[in-house]
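Participant: Read through the structures below before going on.
Derivation of every value follows stated rules applied to the coordinates shown; laboratory data play no part. All values reported here derive from a predicted model rather than from experimental measurement. Cβ atoms are built from the backbone, for glycine too; each structure is taken alone.
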Structure 1
Amino acid sequence: MNWILPEGASLDLEGISSPLQVLRGLGGGTQGQVFEVEVAGERLALKWYLPACIARDPHLERRLGESIRATAPSDAFLWPLALVKSSQGAVQLLRRGEPSFGYLMELRPTGFVGAHEHVGGHLAIGLLQVLRASFFLAEAFHALHLKGLCYKDISLGNLFLEPSSGRILICDNDNVDVDGRDLGSVLGTPGFMAPEILMGRARPGANSDLFSLAVLIFRLLTRHDPLRGRRELAIRCLDEPARRRLYGEEPLFIFDPADPSNRPDPIEHVAALITWPIYPEPIKQLFEQTFCTGLQDPQRRALTGQWMAALAAALDQRQICASCGQETFPAPSDPAPLCWSCGCPMPPPGRLLLPHGQVTAAPGNELHAHHFDSLLPLRLNQPLARVEAHPSDGDLLGLRNLSGHSWQAELRTGNRVMVEPGQACNLAPLVRITTPAGAVELPS
């Protein structure tokens, strides 16, 4: 790639007091290029714009300045930290020799992988982590919308996952704007753009964000596009008119309960057919809400809080099939659930009864503050406890104290033992765990 900023160069830029050293180019696109840089001993990322991008979007600098002053809605966003402009001396070092600007942000940590790798089937990641990533994505947009902002152009290219934890990072936050204000030229990415935006009936905002969010969650959970079923196979060339028909003029959800004409093809769209039955009904209902009535009525789309509640509930009911080891999500009310993968009956799991809800006793499942106090917001980033399997006996489950407080565990014998922070206790002989947040009951 022909880098706009010379690698190894030291630049004096307006907006920062120390020289900026260009270490290496990281990538680029139609807007500009991203570099790893060093400023005052700190390594950061710099996005530097092409002059053509600035010409297309005359409000870009203003939006960036407002975003920097507003601070990030949450730590899921690689948010702009500082706006930097080319000084007179720096212009002479630029390859194109034209004034420009960019912004500094944190470097993406190692271990985060583009979400497209998962959707393409190239990433080893469990359903637990995929559901967490979906929750964190909904949580990030919840925080963004609470600040009166909208993203406008979220897609797989903006999203990165940490496979081991499900944590996410959202980049390219320079399109973020005040909801309801139209100061940008960006409309969105085909396939993630709401129908009303694609057809020119509206401009991007929080309602179109909700459509894009649902598309992203669907892509994460099923590794497939929600609108590309059998109708796609009848198209010889997926050109611009065909895309407008699929996504704007005649969109139809592949699992629309009232119209099966766009169902996934059993050969071409096998991932969608395999994954759709895995997930609990409340999640499916939110997809139907957004991709059926919500296709033409933006006000009817599932809200960020609804996604968070449904995804958190799915994580609470996650169970491991004893026959094949797959992660399953049987409803607590189902009297005879079967494993979606091998078809074997799922025995009733152990459950942890909490003041507000219950959590299946399965390795990896967690207890959070909202399980003890319904007035607390849904959060998954600071668990109070985690169910773990014994390292030498997978059938033996324990609960690890991840809080900063001691617990009192009551055994079936009537004895009581203390469980200190960081310690784990065997669940089998317990009837109750008393914590400062509340009690955990273990029914026999």
Structure 2
Amino acid sequence: MLESEPPRSLYRETAGDGGDYPALAGARRARIAIVGGGFTGLSTALHLAEAGEDVALLEARQPGWGASGRNGGQVNPGLKYDPDAIEALFGPDLGTRMVDFSYAAPDFTFDLIKRLSIDCDARQNGTIRAAIRQKPAGAVRTTAMQCARRGMPVSILDAKAMAARTGTDRYISGMFDARGGDLHPLKYTLGLAGAAQNAGARIFGDSEVVSLRREDGRWLLETGNGSVSAEKVLIATNGYTDTLWPGLEQSLVPVFSAIAATEPLPSPVAAAILPERPVVYEAGNITVYYRIDAQNRLLMGGRGPMRPIGDASAMAYLTDYAPQLWPALAGTRWTHGWNGRVAITEDHLLHVHEPQDGILICVGYNGRGVAMASAMGSVLARRLRGDETTPFPMPISQMKRIRFHRFWPLGVRAAILSGRLKDRFGL
């Protein structure tokens, strides 16, 4: 069930006025309807509208209400698995397309922001994957070598270089990828919504789709106050997926990811932390990630309580960890804390389904949605238009329900506890 109100977040306080999209009223027709007003839905709507398609987007709350407006703001390249593993799983043709597409997704995102002139504090200063112990350090080195073999702009950082890049001596090694970066995710989402609307897409907020069925050779999407009849439908609900399409909710697990933000740091302190302003995520079983934003706040994220939260007090494991990295942060005030749901799939890969003619589903970014969802919008739009001139870069898979799905909250809590223990003991 969706929370009645979005969380009090730093993003919401600093995003400015992004417009209020009216609720759907009455019966409408469109060639293509999209369910979900996050990165995937909005990017797809934008690219469809720019191609001259008649598209209507239905969002249960307002664009950016879900994880697209709450995430860590990191624009990171790649998939969960290393390039060699992806190519071994999917073969040299599809596997290579998956690798090329996912690692190029940050460039696509930053290019899109520039093309649309979206003011969202975007900076392409790179991504660092940081290793604390020998086992993750070996995994990071393996990833870096595979990327370098493919000509990607990556480099391996030793402990001295990591200390210079991060401002802490905690890490023994890391991988730097020049394509990564960061942005203000809610400003970006609202910018995408405005650009899509300006291109001709019809966007409806406060329009939760409560039923989807076939009627007179078309798909009928019904909300509380209206309906849309469409030839084709994209479902892009990710961590807020419900029972709209049979079995989809049971094919993924909605995991809460949490972020805590400090007050603006004094200039000398802010200058010493991530001085070149890359973003960082730690290699391990339970990822901690962080960045310094455009206002010199430290934003630190990771797995949080499996319930909605509205302040930093619920994230002591994050706020206590920061002074361990940078002792100068002792006594710093944490002004904001919030969370949202990301969709985790059983195989930790993005899922694209076509369960019936005219239905396209894209969910399961597994915490890597900023860049990937932005880029997916372009290729999903081509597929919805019937343009097959370029091979699709992701597998079209059969939807599979996760066994014992109803016990997911218990499973997530157990997995987080287990992962933290493994990280603590270097397993």
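Participant: Ranked on mean count of other Cβ atoms within 10 Å over residues 160-167, which label among 1, 2 comes first with the largest value?
Facilitator: Working: 1: 19.5; 2: 16.9.
Ranking 1, 2 on mean count of other Cβ atoms within 10 Å over residues 160-167, first place is 1.
Participant: Any idea which of 1, 2 comes out highest on Cα Rg over 2.2 N^0.38 Å? Before the final figure, lay out each step's value.
Facilitator: On the way: 1: 1.10; 2: 0.95.
Largest one: structure 1.
Participant: I have -6500 for helix-only ellipticity at 222 nm (-39500 (n - 2.57) for each DSSP H run of 4 or more, over all residues; to 500), calculated from one of the structures 1, 2. Which structure is it? It would help to have the intermediate numbers written out before the result.
Facilitator: On the way: 1: -6500; 2: -10000.
The structure behind it is 1.
Participant: Given a value of 3.0 for distance in nm of label points 7 Å out along Cα→Cβ at positions 72 and 392, calculated from one of 1, 2, which structure does it belong to?
Facilitator: Numbers: 1: 4.3; 2: 3.0.
Derived from 2, not from the others.
Participant: Consider the structures 1, 2: one of them gives 0.45 for FRET efficiency 1/(1 + (r/R0)^6) of positions 240 and 304 (r between Cβ atoms, R0 = 30 Å, to 0.05) as calculated from the coordinates. Say which.
Facilitator: Details: 1: 0.45; 2: 0.95.
Attributed to the structure labelled 1.
Participant: As an exercise: FRET efficiency 1/(1 + (r/R0)^6) of positions 176 and 224 (r between Cβ atoms, R0 = 25 Å, to 0.05), calculated from one structure in 1, 2, equals 0.00. Which structure is it? Mind dumping the intermediate values first?
Facilitator: Numbers: 1: 0.35; 2: 0.00.
Computing FRET efficiency 1/(1 + (r/R0)^6) of positions 176 and 224 (r between Cβ atoms, R0 = 25 Å, to 0.05) on every structure in 1, 2 gives 0.00 only for 2.
Participant: Once mean count of other Cβ atoms within 10 Å over residues 56-63 is calculated for all of 1, 2, which comes out largest? Walk me through the numbers on the way to the answer.
Facilitator: Numbers: 1: 16.1; 2: 25.6.
Across 1, 2, mean count of other Cβ atoms within 10 Å over residues 56-63 peaks for 2.
Participant: Another one. Which one of 1, 2 has distance in nm of label points 7 Å out along Cα→Cβ at positions 48 and 112, as calculated from the coordinates, equal to 2.2?
Facilitator: Details: 1: 2.2; 2: 1.4.
Here the read-out was taken from 1.
Participant: If relative contact order in percent (Cα under 8 Å, 6 or more apart) is calculated from each of 1, 2, which structure is the one that comes out at 9?
Facilitator: This figure was derived from 1.
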